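Chemist: Got some structures for you, see below.
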Structure I
Amino acid sequence: MPRIPARSAPPQVQAAIEGFAPRTVPAGAAAFAKEVTARAAPESANRAKAFLFAASRLGAFCESVGLDLSAEVALHPSVIERCCAPGVTVMSGPTRRTVRTNLRAIARALQPAPPPVWLGRERAKQPYTRAEIAGYLALADAQGTEARRMRAGALVCLGAGAGLVGADLKAVCGTDVAVRPGGVVVEVRAGRAPRVVPVLASYHDRLVGAARFAGGRLVIGGTSVSRRNVTTPLTASLCGGRDLPRLEVARLRATWLTEVAGAIGLRAFMDAAGITCSQRLGDVVAELPGVGLDEAVRLLGAGR
């Protein structure tokens, strides 16, 4: 393969490329690494060495599987992924990640792609204030029939008091709400995550009353858990003008999340740990022992 000299590169970068002579990869792979590194024009000698190491591993892999040692073939995203896949080449996990990152950088330098379109991440819904929740419950009490009053009140209690949305919310029957020592719980049977959820204390009485009224029927109404738009008539009826906008089930859940997070001291924990993103909290929780229902009710069911 013809070598492209890095004449336009700084002297230290050019020296690093010209002096690259690894003993652990074939000569063809080393020549490939020197060519693509020179074309990528790294800005420093250390960057050049990182590119050379990564590209030489890619070149050795391509030779081992019979792929052409050309930038167009070897630096294709699928080839990079295959080279860096666990079990395909002998590299440690950190080395594998570093090599892949550097190979992607070389590929971008040789074949610049259009800049990515910025996509803003979806923000969490804003929780309701206590005054707003009180307003929705007052509107629920003002509904024209007892059945409608019970269903509307249950919607607010299951959302803001237990964080239920979607199929979890629509499938709750009166018999799924239980009073136990220390609080009230809702057993979620449908959806992807069956579980038992402690209900915040301020919603106990209303939810228990709605559950007893429903009995074995669905608490927020409807005849089937697969029926769509069950909550739409209820949320429409709980709209109180400019000061109380139309109710959103997602914001009810956000209200529950915020109150529970405050009760367990989540903000204090994240501030003390210096954590600003919750991405790794799942890994932390996976190492903790499970919490019994009595303890969960004590921690999560008190409310304010």
Structure II
Amino acid sequence: MAFALTGSASMLAEAVHSVADSGNQTLLLLGRRRALRAETGEHPFGFGGERYFYAFLVAVVVFTVGAVFSCYEGIQRIRSPEHLTSPAIAFGVLGVAIVLESFSLWNAVHEASPTRGRASWLGFVRRAKAPELPAVLLEDVAALSGLLLALIGVTVATITHDDRYDAAGSIAIGVLLGCVAVVLATEMKSLLIGESASPAVQAAIVAAIEAGPEVQRVIHLRTLHVGPDTLLVAAKIGVRHDDTARSVAAGIDAAESRIRAAVPIAELIFLEPDIYRSDRDDSADPAITSVEAARRAAEARRAGPGPTG
């Protein structure tokens, strides 16, 4: 409506962006719902990855619907300028939208803060395994920034009576949305391919496995997020060479229980017993490196803070 009354290219870009945002929220909700389906014979690990897939679609929608259209409209308006009418309406609509979007961003920050912990916001977006909060945060930041860019474009166009500044605002919004889409698509691609658990979670898993007397040490460790709330754990554990099959089986069951107690999302656990040999050179194996790093982190956590003063 504001675009129809003012003819502003920046307002049109923000209108399209708002429609895209609404579609994105629908996609994220659909992904969460479909991820709750029970596992099947064809998908024995469940459908948790649906949340990553639909979040990736969000990135595609932001880019194609928002970025491309905004840049195209801005370029067309520079080639064929149209007079900006009733700028007061544009200022009023943008002012209300900025207030509402600021409140939305505040809510998103409030919801994400407990999960973020001490990590930076960039680190949170990079490391988060649940895609919804990073996607909403990026969308809200892009929406608020886009509104500010539209306000700047309309203001400068009104002051200078040069409507090309309004068109430039539309292009700036398109570039902003494109950057957000690339960041979001890159992170969702990484999750779709498969990411391991965080170093802290791996340390907790190693500590849980090695906490019992039946396990000498963790030899190999592989973790994989098959969904935000489902972690696959595969490990080769060292047992004593004279242990009986019964004691090894009981030890594996006990280790699995400890893992689930320490890391509740570790729903898929596969432990393989083996005889640990200290003379074997596995230094080039990244799994060994990750295990050693996790073991050191677990030992540091058990030791607690060192003496101060």
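What follows draws every value from the coordinates through simple rules; no lab data is involved. If you're wondering where the values come from, they're calculated on a predicted model, not measured in any experiment. Cβ atoms are built from the backbone, for glycine too; each structure is taken alone.
Chemist: If you rank structures I, II by Kirkwood radius over Cα pairs in Å, for residues 55-102 alone, which sits at the top with the largest value?
Modeler: Top value of Kirkwood radius over Cα pairs in Å, for residues 55-102 alone goes to structure II.
Chemist: Computing helix-only ellipticity at 222 nm (-39500 (n - 2.57) for each DSSP H run of 4 or more, over all residues; to 500) gives -16000 for which of I, II?
Modeler: This value belongs to structure I.
Chemist: With Cα extents along the principal axes in Å, for residues 151-230 alone derived from the coordinates and found to be 34, 25, 20, which of I, II does the value describe?
Modeler: The structure behind it is I.
Chemist: Now for a different question. Can you spot which of I, II the value 15 was calculated from, given it is relative contact order in percent (Cα under 8 Å, 6 or more apart)?
Modeler: I
Chemist: Figure out for me which of the structures I, II the number 20.2 belongs to, where mean count of other Cβ atoms within 10 Å over residues 127-134 was derived from the coordinates.
Modeler: This value belongs to structure II.
Chemist: Compare FRET efficiency 1/(1 + (r/R0)^6) of positions 39 and 135 (r between Cβ atoms, R0 = 30 Å, to 0.05) across structures I, II and report the one with the greatest value.
Modeler: Once FRET efficiency 1/(1 + (r/R0)^6) of positions 39 and 135 (r between Cβ atoms, R0 = 30 Å, to 0.05) is tallied for I, II, the winner is II.
Chemist: Further question on the same structure: To test your reading of the models, identify which of I, II gives 3.7 for distance in nm of label points 7 Å out along Cα→Cβ at positions 31 and 95 when calculated.
Modeler: Structure of origin is II.
Chemist: I would also like to ask the following. Given structures I, II, which gives the highest value for FRET efficiency 1/(1 + (r/R0)^6) of positions 111 and 191 (r between Cβ atoms, R0 = 35 Å, to 0.05)?
Modeler: II
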